[in-house]
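Below are structures written as structure tokens.
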Structure 1
Amino acid sequence: MLKSLFQPPGIQLVMLVVALLCWFRFRHFSFVLVCFAFVSLYLLSTAAVSNALLKGLETGAVFHASKDGSQTADAIVILGTGVLGNTPEYDMKPQPGALLIQRLRYGLKLHKETGLPILVSGGSRYNINEAQVMKAFLEEHGATVRWTEADSRSTRDNARNSAALLGQSRVLLVTHAWHMRRAAGEFERAGFEVTRAPTARFGTRLSPSRFDAWLPDVRYLRKSQLALHEYTGMAWYWFSK
């Protein structure tokens, strides 16, 4: 609930509801809220603002696998991020979502380059076991998944539950570039020696001085939403240490 309320467009809807409730007694305050809701929604929908938000998250360097993967890590850990359940074209068998496929494809690439064993970490929701979906996808593409962690509901759970399976070891951590700061921090707190292997950078090279960097687009609103989700998550974890 908190995630929905503090991310666009939820936060803007909250502001509009508050403005409506206060309109007759605090008209000036309501007018400010309405303006702020519309302006913030516009700005978060632009490439200039979404890129600025992502810039603070996508800071890690690209990982290059060495010929001897054992010098780098003991295992590859791939984090889940959502599956599709309504898949009549696959006889209703759950499939990885678009974001999850990006992580799985990169984890598969690293597995082939290093030969390291794989751990997949993802929870169960709506009677769908995400870790099993991840395992099935990887094995369909020629990989062997040694560990399956299916009880996580958050990034912190991913780290703690993976530590219960692997102990304090060295891992290649695979997740999106915008998620890596929070994920790596949690895995290091769980006792892992983490080598970051980020994938799918969402920031673009569109200069803010260009006119089209300020045109609203729902794609950039989605990127801003992901970035704000990460900042909120990092703040929540910091306060709940």
Structure 2
Amino acid sequence: MPDAATLQPTDDHSPFHVACIMDGNGRWAQMRGRPRLVGHHIGARRVRDIVKACPDAGVTHLTIFAFSTENWKRTQVEVAGLMRLFRRYITHEAKALLEAGVRVRFIGDRIRLDDRLVRLMDDLEMLTAVNSKLNLTIAINYGGRDEVTRAAQRLAVEIERGRLTHKDVDAECLARFLDTRFLPDPDLVIRTSGEARISNFLLWQSAYAEYEFIDTLWPDFHADEFCKIVKGYSTRARRFGGVTA
């Protein structure tokens, strides 16, 4: 498997990897006098639309933030409903994702997830492993700090076992222990709903990402707006700490 360093974009004018913080589902429903879970179900439809739009927009990697390590603080009803929604999404979308050439992977700590959901996640990863038209990564029970902590723990085990020494540890080495070790870093991060914060999402990986904070709530975030943002990315000068000529 190639490492992230070999998966960098070749076209400076389109994002190779777009990450989305899908915020605003609950508020969208509450504004309409509906239960918050209704917003999450509508939000799942938007995921389908964005996934379909990616290849034509020149996006080869899409990462979406579905459930954070902090989301367990929500009501038991909402959390249970989200877990049912994840199981339903995987079951209902598996065939379409396979036929569309989408490879699906999941990141995050699976320890706290129920066994049925984990089996569905494993099965979908294996089913779509042959695909390459779009790499869809879904973050479930994911948090950036938690990810780096778990990576550091795995790295420490390797040192304890004598497979690495402290002199081997640098940024590139640590990145190989992250959940996203198979991904390039995101070029563009989009957050919906008008909130201007990153909420513990891809903290390490987004060090040089471009950000787009928009007011649209996720259930209203359609493919045409997504494509417009992707197109606008081409006007940005990415210097990575350097200067342009």
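Just so it is clear, none of the values below were taken in a lab; they were calculated from the coordinates. Note that the coordinates shown come from a computational prediction; the quantities given were computed from them, not determined experimentally. Cβ atoms are built from the backbone, for glycine too; each structure is taken alone.
For the reader, a short list of remarks on this structure follows.
- Value -1.08, calculated as log10 I(q)/I(0) by the Debye sum over Cα atoms at q = 0.19 Å⁻¹, for residues 21-156 alone, assigned to which of 1, 2: 1
- Relative contact order in percent (Cα under 8 Å, 6 or more apart) - structure with the largest value, from 1, 2: 2
- For log10 I(q)/I(0) by the Debye sum over Cα atoms at q = 0.07, 0.12 Å⁻¹ computed as -0.24, -0.71, the structure of 1, 2 it came from: 2
- With helix-only ellipticity at 222 nm (-39500 (n - 2.57) for each DSSP H run of 4 or more, over all residues; to 500) derived as -16000, matching label from 1, 2: 1
- For 1.3 (distance in nm of label points 7 Å out along Cα→Cβ at positions 213 and 229, calculated) the corresponding structure among 1, 2: 2
- Answer label among 1, 2 for the case where FRET efficiency 1/(1 + (r/R0)^6) of positions 93 and 205 (r between Cβ atoms, R0 = 25 Å, to 0.05), calculated from the coordinates, equals 0.50: 2
- Origin of the value 2.6, where distance in nm of label points 7 Å out along Cα→Cβ at positions 37 and 109 was derived from one of 1, 2: 2
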